[in-house]
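In structure tokens below, several structures.
Only the coordinates and a few stated rules stand behind these numbers; no lab work does. Since the model is a prediction, treat every value here as computed from it, not as a measurement. Cβ atoms are built from the backbone, for glycine too; each structure is taken alone.
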Structure 1
Amino acid sequence: MHETPEDMKRLQRLLDDSYAAAGPYLRSVIAAERRLDAEGVVAEMGTMRVMALATTTSGGEPRIGPVDGLFYRGRLYFYSGVGSLRFRHLRARPAVSASVIDGERLQITVHGRAAEVFPAEDRGLESFLIGAYGREAWEDRRSAHSWARIEPHRMITYRGR
């Protein structure tokens, strides 16, 4: 776990505020006892999960695709190719949505804005990524990929039985 006590408080506040703002239908599907708390999100996310990330084209059309979702300090990070269409989309229109789904067992969905990050400028993040991928793989990814963090404004979770 890389989250500080402040990260955990911020994450729990986000989860609580998101659930409180949910409409009646969503709350009927995701009863309060089915929600994950901040500790549960950290435990379920571990270091990395495949997540579906949605961006939008200049015409407002959604584009969704799988990415590595890396959970560090209570935020989701992802990468794509330096010149990828995905990063061209989010540089122009940073609003994103992402979901980690494990069948009927688990769902974590976040809505927010993608902020490009440069791991070499953040020793903690770079160390985390080296630990996640291994030094050799990290060296390959470092120059070939652009990285971003999702600054969440909403996060909804569900844990099945």
Structure 2
Amino acid sequence: MALTLVAALLIVIGIAGIVIPVLPGVIVVLAGIAVWSIPRGDAVGWWVLGISVAIVVVGSVVKYLVPGRKLRDAGVPGRTIVVGVVLGVVGFFVIPVVGLFIGFVLGVYLAELARLGSSSLAWPSARSALGAVGWSILIELFTALLATGVWIGGLIIAP
């Protein structure tokens, strides 16, 4: 019972970490599921953990592919995305919590401003970057909720 409560707490913290990007959300959710699954040592625990890991792996790949494709479809060049990623990493360390997203959007905007020479031409790319960030968060949240659903299913099947 105590491990179930610890697992639930970790899952809630992980989901909150996705919505308010403080922690690596899906990793914390997966850790919570592992806290419940591994000590059980039974088939249900291992199946729940295995399915959850698979969901997180697929979700993590989709989290980067979909927004990247949306940016490319909007005409944002690859080098602009790279500048956005670099400034996103810098922003992560400069501004706790939201620096990654602010840095990414700012990087895309600045790279497009340098490339196109006009703020009005650079802004659509920055707006596309904002949309990509939104998609990334939604995909990560859906992934965490799906993994949590598998865990809840395991609780129902074998409490």
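Computed quantities for the displayed model
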| quantity | calculated |
| --- | --- |
| Structure responsible for -11000, with helix-only ellipticity at 222 nm (-39500 (n - 2.57) for each DSSP H run of 4 or more, over all residues; to 500) calculated and labels 1, 2 on offer | 1 |
| Origin of the derived value 12, 34, 26, 17, 9, 2, 0 (P(r) over Cα pairs in 10 Å bins from 0, in percent; candidates 1, 2) | 2 |
| Source structure (of 1, 2) for distance in nm of label points 7 Å out along Cα→Cβ at positions 4 and 132, computed value 4.4 | 2 |
| Which of 1, 2 leads on distance in nm of label points 7 Å out along Cα→Cβ at positions 52 and 84, largest value | 2 |
| Comparison of 1, 2 by distance in nm of label points 7 Å out along Cα→Cβ at positions 60 and 116 - largest value held by | 2 |
| If distance in nm of label points 7 Å out along Cα→Cβ at positions 20 and 140 is computed and equals 4.6, the structure in 1, 2 | 1 |
